[in-house]
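Derivation of every value follows stated rules applied to the coordinates shown; laboratory data play no part. Quick caveat: nothing in here was measured; it's all calculated off a predicted structure. Cβ atoms are built from the backbone, for glycine too; each structure is taken alone.
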Structure P
Amino acid sequence: MDHASTTPMAPEVIEAMAAAFVEIFGNASSLHQPGLSARAALEEARERVAGFIGAEAGEVYFTSGGTESDNLAIRGAALANRDRGKHIITTTIEHPAVLEPCKALEKEGFEVTYLPVTREGLVEVEALEAAIRKDTILISIMHANNEIGTIQPIAEAGEIARSRGIVFHTDAVQTVGKIPAKVDDLGVDLLSISSHKLHGPKGVGALYIRKKTPIEPIIFGGGHERGMRSGTENVPGIIGLAAASELAERNLEGEMVRISGMRDRLADYVLERVEETWVNGSRTKRLPNNLNLGFSFIEGEALLLRLDAKGIAVSTGSACSSKKTVASHVLTAIGLRPQEAHGSLRITLGRENTDEEVDRVGEAIVEVAESLRAMSPFRRS
C-alpha cells in the first residue's frame, strides 16, 4: 500500500530486461555489431516511451530517474535562459527534487517565487498569473502531488506560460502510468518521468524536452543522449521502462476506475468508523491510487509501525523524506498545524492490490487507530 514510494516490477518488465541483460550487452555508442544492436534497442525503447506520452522520439532523453530529470529541467532551463531573466516560479508543495535545485539557483542570483496552495493543495491559476514578471523564464508545477495526490491545473498553467513565452516544466513522476499525461494536452515544454513509479526498474527515468526549448546539460562527458546527458546508457533499464510504459498504457483506463473505487471504499470505511479523521487534499481532483488520511491525537509514525507489524506497508509522507522528524512541508502548506501533519498516513494502491486487501487494511487501520487513541495523552476527555 505504498506504491507512491516505489512499485514492484511487473513480470512482463522483468522478462524484457532479462533478455536484454543476456542478448544486448553492448555499449550503445560503439560501432561494432554488439554496439549497434544496443543502439537499435535503445532507439526502439525511446520511440515506445515517446509514444506513451504523445511525444516524438527525438524529444525524449533518458536519465537515471525522476530526481535527475527534475534537476536537468530546472537547472538546465534556468542556465539556458539566464540572459532573458532570472525569475523562476514554482510551488510550496513540490518534491525536493524541484525545490532543492531552485534553492541552489537562488544562491547563484536567481529569484524564485513559491506559489501557495489552497487547503486542498491546489495552485490557483490567478495566483500564477499574478506572479509572472517580465524577467520570468521558467515555471515548474508538479502534475500531481506525491503526498496528497492533488492533481494540478497543468493545462491551464501551460496556456499561460505559452502565451508569455515562458518555459514550462511539470514533474509527472506520480502521474505517468496512473492518469493520462500527454505532453500536448498538458501544454508542457519539459516533463519528468521515473521508471520505478510505474512498475519498471529503479535507476532509470526520462525527461521530455519539446523541440526548440532552450536547455543546457548539467552532466558533462562523452556527449551521450545527443549531448544532453553524458554517461553510457542503461540499455536494459531503458528497455524495462519502455515495457512498463506499454503495460501501463494498455491498462490505464481500467485501472483508473478499479483503483479509485478501492481508494474511495477504503476512505469511506475509515472515515465512518474513526472520529476526528479527515482526508488531506481534494476528494475529487486527486490521483486514483492516493489516499492521505489525517488523525487527531495519533502519531502517523506509530500508525505506520503498527500496520507494518500486521504486514501492511504504508507511509507517513514522501519516501524521500520519511526519516525526517520535521512536519511534512506539503501538509503544513495546505494549512495543517505541525501536530496535525504528524498525524497523517499516506496509502497508495497499485495494480496488484485486491478488494480483499483493501478490506483488511481498512479493518487494521480502524483497530490500530482506536488502540492508539485510547492511550493518547492529548485526546480530550
Structure Q
Amino acid sequence: MLAEYAVRVESSHGRRIPEPPHPYRNDFQRDRDRVVHARAFRRLEAKTQVFTHRESDHFRNRLTHTIEVAQIARTIAAQLGLNVDLVEALALVHDIGHPPFGHAGEKTLDAAMRGHGLFFDHNLHALRIVEDFEVRYAGFRGLNLTFEVREGIIKHSRDYDRERFPELAEYLLESRPPLEAQLIDIADEIAYTTADLDDGFEARLLALGDIRASIPLFEREFQQVETLYPDAADKLKFNEAEKRMLDHFVGDLIRNTQRNVQQAGVGSVDDVRHFPKRLVELSAEVDEERRVAKEFLYNNLYFSPSLDEEKSDAEIIVGSLFNYWLDHPAALPGPYQEKAEQEPLPRVVCDYIAGMTDNFIFEQYDRYLVETR
C-alpha cells in the first residue's frame, strides 16, 4: 500500500527512449536491476569508503556501504508508505559517481578541475555514467533510466540552481525532489555515521573509552547493553550499542518524517515538490546527536594522522595522473581520445580518472609515472 504522497510507477515521466513494458518487472525494478548489472556499480567494490583495500578485507568499501544504505532506506521507505522499488534503485546508484580513494580522491580531482575553470561533482558524474558512459545495450547508450531515478541521482543530497546549471533544467530544479529521493541522503548519513564508527573501532583508531566519553548517545546505549550482557566481550558490547544507535536514528527519522508530512498536509507528489523545505529529516534533538557523533568522527577518524599517508598517496596519484594525461592525451584509451574531440580535455581526463578503482589507478600510476622514470 503506497501513501498518497508516494511516487507511483504508473505515473512515471518515463525514459528518454521509450521501451515496451516488461512482463513481470515494473520500470523502477528494471532501473534497480540495470544499476546492479552496470560495470560502474561493480567497480564500487574496489573503491575506498574510509580505509583502502590495503588495510583489511573487513572494512567497508563503496559497494558494501551502498548495500547498507539500500537496506536502511528500504526499511524506512516501507514504514512511510513510499515506493520501495524507487528507493532501492536510488540507494544503489547514489554513490556510483565517486572516484577512487574516497573523499581525498574527490577533493583532489575537484581541485585539479578548478585549475581549468571546471569542477568535479560526484552526483553530476553519476548522471554522466548512467546517461552515457555505460555501454551495455544495443538500443541506446547509458542505462536509459526513468526520469525519477535520474532526478534523484542529482537531487537526493543537494539543490541545484537553474541559472548555474541550465543543462539540468529538465529535472525541475525549482522543486523539491520526491520523498523517495529525500530519504536517500539521510539514510546515507545514518549508514556511514554508524558504520565508520564501527570500522574506526575495528581499526583501533577509535578507543572505546573515547567513544563513550565523546558521544552521549553511544554511552547511553552502551550502559544499557552492559546491564543486559555484563559478561560479553567489549567488541560485542560495542556492536550492540552501535546497532541500537542505528535503530535510534532510523526510528526517529520515521516518526519525525511522519509528523512533518502530517503537519505539512501534503497529499500528493506535487505537494511534496512545492513544499518550502524537505520533509524527510531527523528531529532537532536526534539530529544534534547525529551531529555530535559525526563531529567526533571528523576529529578522531577522518583527520587521523594514521590516514595521512593514504590521503597523501591519493593526492599525489590523482593529481600527477591528471597532469600527465593533459600533457600526453595520446596515452588515453581510444574512446577517451575520441571524446576529447568533442569535450574539453580536462573533463575527459577527469571522467577517466573518476571511473577508476583504487587498484587500477595504482597500476596506471606505476605504468606511466614510476616505470617511465
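If distance in nm of label points 7 Å out along Cα→Cβ at positions 134 and 334 is computed to be 3.9, which of P, Q is the source? Please list the in-between numbers first.
Working: P: 3.9; Q: 2.4.
Working through the options, I get structure P.
One of P, Q was used to compute Rg/Rh (Cα atoms, Kirkwood Rh), for residues 246-357 alone, and the answer was 0.97. Which one was it?
Values: P: 0.97; Q: 1.22.
Of the structures listed, the value fits P.
Taking semi-axes √(5λ) of the Cα gyration tensor in Å from the coordinates of each of P, Q, which one would give 36, 27, 17? Can you show the working numbers first?
Numbers: P: 36, 27, 17; Q: 34, 30, 17.
Label of the source structure: P.
Could you figure out which one of P, Q the value 0.10 for FRET efficiency 1/(1 + (r/R0)^6) of positions 118 and 230 (r between Cβ atoms, R0 = 41 Å, to 0.05) was computed from? Before the final figure, lay out each step's value.
Details: P: 0.50; Q: 0.10.
Value 0.10 for FRET efficiency 1/(1 + (r/R0)^6) of positions 118 and 230 (r between Cβ atoms, R0 = 41 Å, to 0.05) corresponds to Q out of P, Q.
To which of P, Q does the computed value -13500 (helix-only ellipticity at 222 nm (-39500 (n - 2.57) for each DSSP H run of 4 or more, over all residues; to 500)) belong?
Numbers: P: -13500; Q: -18000.
The correct label is P.
Ranked by FRET efficiency 1/(1 + (r/R0)^6) of positions 110 and 182 (r between Cβ atoms, R0 = 25 Å, to 0.05), which of P, Q sits at the highest value? Present the calculation step by step, with values, prior to reporting the outcome.
Numbers: P: 0.25; Q: 0.50.
Top value of FRET efficiency 1/(1 + (r/R0)^6) of positions 110 and 182 (r between Cβ atoms, R0 = 25 Å, to 0.05) goes to structure Q.
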